[in-house]
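Enquirer: Some structures to go through are shown next.
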Structure 1
């Protein structure tokens, strides 16, 4: 547990604003969800950590629920009847963010989440019973340095199930230094919105931000007055630093060029394409371009993207006609369509379940009405995660119709379409 003194000045906001890794983070895809449940350890956590998320969800017409676990009575303040005051402040703030939001105060003793862990778990599990798989959950980040935040975050991670869970930091901004503290940058996502709405909501917490010695100092408050919020996704997605390390050690990290396994898999991939020729293809995660070269023989145009510039340089060095290779992060955004073929070969499991769900939906949005999506993934554990390929292909099947399925102990290869029309049906004799 991090030790810090909230009464002392922390890391200035300017230090965080200068941190490049806060920029260009993947956006939280609210369109993939039908409701939002924000769980707060204390009254005001929901607004400080997820106020923009609440406002943006409400703007989209999503059902919004806020659950406050403790009564907030342990805050050092001279305010009389602090529990009632903090309850009223939270109600005012949440109404500012989302006028139709539902709020529930569980009123467990502030500072005693560990002692009441079983009861809190039962209450939160009961609340989540009527949420579907498309619900988006938000809770305090488990690494935030405050015990109540950690306990509530752990409980939510335990009971979230298949739902997407976002963890919002609060005290991290105070004690962590962006250049000197190890943080899970590879799981960082952001929400952008109208910061003025959140700033009005923050003004409701007078018991915490006013007085001669406020609980939340003005320098701390500055971290929450931005037009963006960041969250740590419950999924670990692997980004530029991870793949850069692989290419630092070897120019062909997965031995695409030399392994018979890879050569055979490319042959299976090409044989599985339902159409003889495609107009415009997108290959996500092209690596050294071994598959790109074969796709070029079947496509009028191929857009190949990869995170690592060295991989892109290798693809360009092949001099392939009709191929454009670009260094890009698919989670930040896919190239403009339309495409009638999208290829995901050995890449989906690096995004995690929520990232893969986002890519599957975005791929459909940039595809033509007759498009195919080919996904091919290693079935054995990836980064110590069992069943990673199954998670990837399950996410795709929720958005696309499967046409081709090939499974072996090592690999699963599937082709999907907009309608599920087979090769024979497309040719008109079945």
Structure 2
């Protein structure tokens, strides 16, 4: 394997290593566990929304500043190492979420530390994308990396469902007790997903740190000096946005649609648990299906990106996701898309599986092409700062969807109505793409 190929594969391994935080903790295992832990789908959805939202505020404030520091100092790898430590410590702390003896604040703080570490590390690794290939190659590289990450998430989820997470019977998906002598009554199998995620990340980040090297850069300065320049640099960048209409429109669009996508990922499992009565195991199977379609279509989307450009892929995915978000509202245990069904019917479950497959497919391709589009729109000399703004405009502003879902859920007392803000966010993101130029602000009229 050539040095360039090892560098690309090392970069892929970050997606593989980090994906379980989304798959296992944020979406399919720990999120639904919170529902059973708090005893109410509505209460869990509200608390979960506020917790994720609080972490998102901190990420939103610090991501662009840290990106400006990295561009000045040239020390992305050092930052990634620090954020990786936060990821591991935060994920491990989730073990403390014992039923009947849970300190909700302690658990949510641990979860937030891990989430912040993951988001910051993602910002810095995304900024490495343009150094991995030519402009014609980065769409394929981004899609392949995202697909590899989804594959890692699927394998991690299968391992957790078959060996650790106990269902209603106290056994795992394959009918055995949780391994390592973990006590099903204390939900130790499900709680062990935190340490499992931490160990998974620590092990699979080894290829990243061994193989990925930053290109040598000139005119770099020390960290302290870079920190002093961070605020003025960011102020100048923000001041230039009104004159960069394509970049501004894309940042606003991605702020809305990626926030909505985060909302679906964060609340899909909780919604299925509370509305359809799914167990953690049921939600996990749903997660495998969504992750498999996500991997396949992220890979296919990367090739479509290289051929047709990222904007075509983004628009297609947003149309699908807007329709899916609307469809979720009309799936419940007693009705599917307006048609009443008997209590024993499996049709609601089947419908939600189909919707989950579509979320995975469109979401995977959307995220891979979105980071390609950010490379196209950004200033090459300030790529890390640009991806800090990208984080600010997307995952870093993840408080919008969770807080709006939490608020609407609390006001209406309905998980179905609580999902409706996502429809509006997807639709507005799609509309804003009308002002985005496929080749950035340098494109001639």
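Derivation of every value follows stated rules applied to the coordinates shown; laboratory data play no part. All values reported here derive from a predicted model rather than from experimental measurement. Cβ atoms are built from the backbone, for glycine too; each structure is taken alone.
Enquirer: Figure out for me which of the structures 1, 2 the number -24000 belongs to, where helix-only ellipticity at 222 nm (-39500 (n - 2.57) for each DSSP H run of 4 or more, over all residues; to 500) was derived from the coordinates.
Expert: The structure behind it is 2.
Enquirer: A value of 5.0 was derived for distance in nm of label points 7 Å out along Cα→Cβ at positions 70 and 334; which structure in 1, 2 was it taken from?
Expert: Details: 1: 4.4; 2: 5.0.
Label of the source structure: 2.
Enquirer: Computing FRET efficiency 1/(1 + (r/R0)^6) of positions 86 and 382 (r between Cβ atoms, R0 = 30 Å, to 0.05) gives 0.10 for which of 1, 2?
Expert: This value belongs to structure 1.
Enquirer: Okay, moving on. Computing FRET efficiency 1/(1 + (r/R0)^6) of positions 134 and 246 (r between Cβ atoms, R0 = 41 Å, to 0.05) gives 0.75 for which of 1, 2? Could you put the intermediate results ahead of the total?
Expert: Working: 1: 0.75; 2: 1.00.
The value was obtained from structure 1.
Enquirer: A follow-up question, please. Comparing distance in nm of label points 7 Å out along Cα→Cβ at positions 118 and 302 across 1, 2, which structure shows the greatest value?
Expert: When distance in nm of label points 7 Å out along Cα→Cβ at positions 118 and 302 is computed for each of 1, 2, structure 1 gives the biggest number.
Enquirer: Match the computed value -0.23, -0.32, -0.66, -1.32 of log10 I(q)/I(0) by the Debye sum over Cα atoms at q = 0.06, 0.07, 0.10, 0.14 Å⁻¹ to one of the structures 1, 2, and report its label. Show your work: numbers first, answer last.
Expert: On the way: 1: -0.30, -0.40, -0.75, -1.21; 2: -0.23, -0.32, -0.66, -1.32.
Only one of 1, 2 returns -0.23, -0.32, -0.66, -1.32 for log10 I(q)/I(0) by the Debye sum over Cα atoms at q = 0.06, 0.07, 0.10, 0.14 Å⁻¹, namely 2.
Enquirer: When relative contact order in percent (Cα under 8 Å, 6 or more apart) is compared over structures 1, 2, which one is greatest?
Expert: If we compare relative contact order in percent (Cα under 8 Å, 6 or more apart) over 1, 2, the biggest value is for 2.
Enquirer: For distance in nm of label points 7 Å out along Cα→Cβ at positions 30 and 310, find whichever of 1, 2 sits highest and give me its label.
Expert: Working: 1: 4.0; 2: 2.8.
Structure 1 comes out on top.
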